[in-house]
Structure P
C-alpha cells in the first residue's frame, strides 16, 4: 500500500544530490552538532504572485526551538552566501 504514496521527487538522483549538498552546506554554515538535525525541502507555490519555488530548511538543535530558514528560490539555485544570509535573518 505504501507504494501508492511514493513521490517521484524522492527517486530523482539529481534532486537527492542537491538536497545532500544543501544539507552539508547548512551543517557547516550553522556549525551544527552531531545530535542536531535539519531537513531540506522545496515547496512549489501554485499562486502566480509568489514567484515559484521556495527552499525551506528546518534547523532542529538539541534543546532549542526549531527554526525555519526560507529562501525564495529553488533548491538548485541556493548558494552558500544565500544560505548564510537566511541564517542571519532567522537568528
Structure Q
C-alpha cells in the first residue's frame, strides 16, 4: 500500500527524550506536511524535471561530493539508465 494512501504512523516513543528523538519527531512532522491531505489524491510525476536531472548527471558527470563513491559510479550509471527507461 502506498504511503499516500495509508499515511505516516509516528515512531513509537518511550518517556526518555533525547536529541535524536526530538530530531526524529521534527523530521516526521516535515514529511507529514508534504503528504497530500486527501488520501485519494494521486502523486504527480514531474517528468521534465526528472529528465533534466538525469541528463545533467549523464552528460556532465557527478559533482565532487560523489568522489568518495567512485567505486559505485557504475551502479549510478545503471540506475540513471533505468530511470530513463521508466520515464
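Of note:
- Computed 33 for relative contact order in percent (Cα under 8 Å, 6 or more apart) - originating structure among P, Q: Q
- Winner on FRET efficiency 1/(1 + (r/R0)^6) of positions 19 and 59 (r between Cβ atoms, R0 = 25 Å, to 0.05) once structures P, Q are ranked, highest first: P
- Origin of the value -10500, where helix-only ellipticity at 222 nm (-39500 (n - 2.57) for each DSSP H run of 4 or more, over all residues; to 500) was derived from one of P, Q: P
- When distance in nm of label points 7 Å out along Cα→Cβ at positions 27 and 43 is computed for each of P, Q, the largest belongs to: P
- Here distance in nm of label points 7 Å out along Cα→Cβ at positions 51 and 75 was derived from just one of the structures P, Q, and that gives 2.0; the source is P.
- Among P, Q, structure where semi-axes √(5λ) of the Cα gyration tensor in Å as derived comes to 22, 18, 13: P
- In this comparison of P, Q, the computed figure 1.00 for FRET efficiency 1/(1 + (r/R0)^6) of positions 35 and 67 (r between Cβ atoms, R0 = 35 Å, to 0.05) is attributed to P.
A short reminder: the numbers here are calculations on the coordinates, not readings from a lab. In this text the structure is predicted, and so the values were computed from the model without any measurement. Cβ atoms are built from the backbone, for glycine too; each structure is taken alone.
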